[in-house]
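Just below sit the structures, each encoded as structure tokens.
None of the figures in this text is laboratory data; all of them are computed from the coordinates on show. Remember, it's a predicted structure, so these values are computed and weren't measured experimentally. Cβ atoms are built from the backbone, for glycine too; each structure is taken alone.
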Structure I
Amino acid sequence: MLYPVYVHVGDADHAHGVTFPDFSGCFSAVDAWGDLPAAVQEAVEAHFSGEPDAVPPPTPLENLVSEPEYAGGVWMLVDLDLSRIDTRPVRLNVSLPSNLVQQIDAWAQAHHMTRSGFLARAATQAMEASK
């Protein structure tokens, strides 16, 4: 979803500061323009961690451009992936070999985890390792 962000342009000694008019208290900063999209997404994920219903709809940019607090910088529209904020559990049906399920359950129990917790952790670790 496209959200307006305001960039306070930095210089050789100062980072570019990012203000989110729709997300009070959410800020970011980057040294390079190319790092802006990832930094903005990361800031929003941290700000709304686990609370996807708290994300307000975007304010139309035309409603913000004349505000005096936004002078001297640059407006940008950023495409935020709000699905990355939603950490609510989703029930799904998977098929695994019976002996693998038994091994998973034994390992999870030995490590004080649930089967779902183990599978989520294993999936997260596999994706992180492939980056």
Structure II
Amino acid sequence: MDMRTPLGRVRGLGSAKEGADHFWRQRLTAIANIPLTLFLVVTLIIYGGADYAVVASHLASPFVAIPMLLMVISAVIHMRLGMQVIIEDYVSSEGLKIISLMLNTFFCASAGLASAFAILKLSFGA
């Protein structure tokens, strides 16, 4: 017996209207992270022992800087979504849950902005 409203059955969404969207965003970022992480790992292996000037000149290329920025964006979104699920599932106090969700968002935004700033600074040679 389906307990959803007719509109809910047509849209395919649950009562909160965002569960499926959250699920698909997490899966999409997980799939995007596969090639982007491989690109990052290969770059780290190749330039692991290189000095600052060599790495900076490598990151100056848009063919390197853009995938690195995409990696940061995808990883930060994926991290935020994953931690949100953990917080919602395992934090029982409503007040602590709200504070934890806010801190999760602030931390992910800060980490993403700091990483993007570092990549852009190296990319533009400042």
task: Determine which structure produced the value -9500 for helix-only ellipticity at 222 nm (-39500 (n - 2.57) for each DSSP H run of 4 or more, over all residues; to 500), calculated from the coordinates; the candidates are I, II.
output: I
- request: Using mean count of other Cβ atoms within 10 Å over residues 76-83 as the calculated read-out, with 13.9 as its value, let me know the right label among I, II.
  value: I
field: Parent structure of the calculated result -0.54, -0.59, -0.95, given that log10 I(q)/I(0) by the Debye sum over Cα atoms at q = 0.16, 0.18, 0.33 Å⁻¹, for residues 52-91 alone is the read-out and I, II the choices
entry: II
statement: Comparing relative contact order in percent (Cα under 8 Å, 6 or more apart) across structures I, II, the largest value goes to II
- prompt: When you work out distance in nm of label points 7 Å out along Cα→Cβ at positions 4 and 100 for each of the structures I, II, which one comes out largest?
  reply: I
- prompt: With FRET efficiency 1/(1 + (r/R0)^6) of positions 60 and 108 (r between Cβ atoms, R0 = 35 Å, to 0.05) computed per structure, which member of I, II shows the largest figure?
  reply: II
